[in-house]
Structure P
Amino acid sequence: MSDTTFAPQIRPLPIPLGELLPWAFFGGLLLLLAIYFVGAEEGATSMISGVYVHEFVHDGRHLLGFPCH
C-alpha cells in the first residue's frame with residue numbers, strides 16, 4: 001500500500017459577517033423564547049392558560065435547574 005495524502009487546491013471562502021449576523025440574531029431570539037418557555041411560563045407570567053406548556057417542558061425545567069415545585 002502506498003501512503004499518499006490528498007491536498008485540496010480549493011480553500012473554502014469565509015462567510016461575510018453581514019450574511020451571518022441576521023441568522024445569529026434570529027437564532028438568539030429563538031433561544032430566548034425557548035428559555036422563557038422552559039423557565040418562566042407558569043403562574044403570573046403565563047402567556048398561555050392551562051398547564052400544557054408547563055407539563056411539556058417539565059423535565060427540561062429540572063434539567064436546566066429552574067425551580068418548579
Structure Q
Amino acid sequence: MLVVLKHELYEGSWDEMVADLRARLEGRPFIFKLANRINDDLVRIERLREFERDHRVDLSEYVTLEP
C-alpha cells in the first residue's frame with residue numbers, strides 16, 4: 001500500500017510522504033490520512049527506501065492500477 005501511495009499521491013517521492021506523515025504527527029496540515037500507525041509506516045518507508053537504494057530500483061514504477 002505504501003508503494004502505491006508513494007506513486008499515486010506523492011509523485012514517487014518518499015521524502016514528500018515522510019514530510020506529510022511527520023506533519024500529521026505534529027498536528028500541522030497534512031495531505032493524506034494513511035493510518036493511525038504513522039510511526040510504523042515511517043519505519044516501513046525507511047525499509048522500502050533502503051531496498052530501493054540497495055537494488056537501484058523505484059518500486060513505484062511497477063505499480064499498475066486497474067481503471
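One of P, Q was used to compute mean count of other Cβ atoms within 10 Å over residues 14-21, and the answer was 17.2. Which one was it? Clearly, the read-out refers to Q.
Hey, relative contact order in percent (Cα under 8 Å, 6 or more apart) derived from one of P, Q reads 40; which structure?
Working: P: 20; Q: 40.
So the calculation was done on Q.
Can you tell which of P, Q yields 2.8 when distance in nm of label points 7 Å out along Cα→Cβ at positions 38 and 54 is derived from it? Walk me through the intermediate numbers first.
On the way: P: 1.9; Q: 2.8.
Among P, Q, the structure yielding 2.8 for distance in nm of label points 7 Å out along Cα→Cβ at positions 38 and 54 is Q.
Hey, helix-only ellipticity at 222 nm (-39500 (n - 2.57) for each DSSP H run of 4 or more, over all residues; to 500) derived from one of P, Q reads -15000; which structure? Could the numbers behind the result be given before it?
Working: P: -15000; Q: -18000.
Going through each structure in turn, the value belongs to P.
Structures P, Q were shown, and percent of Cα pairs over 14 Å apart at 71 was computed from P.
Rule-based calculations on the coordinates, nothing more; no lab input. In this text, all values refer to a predicted model and were calculated from it rather than measured experimentally. Cβ atoms are built from the backbone, for glycine too; each structure is taken alone.
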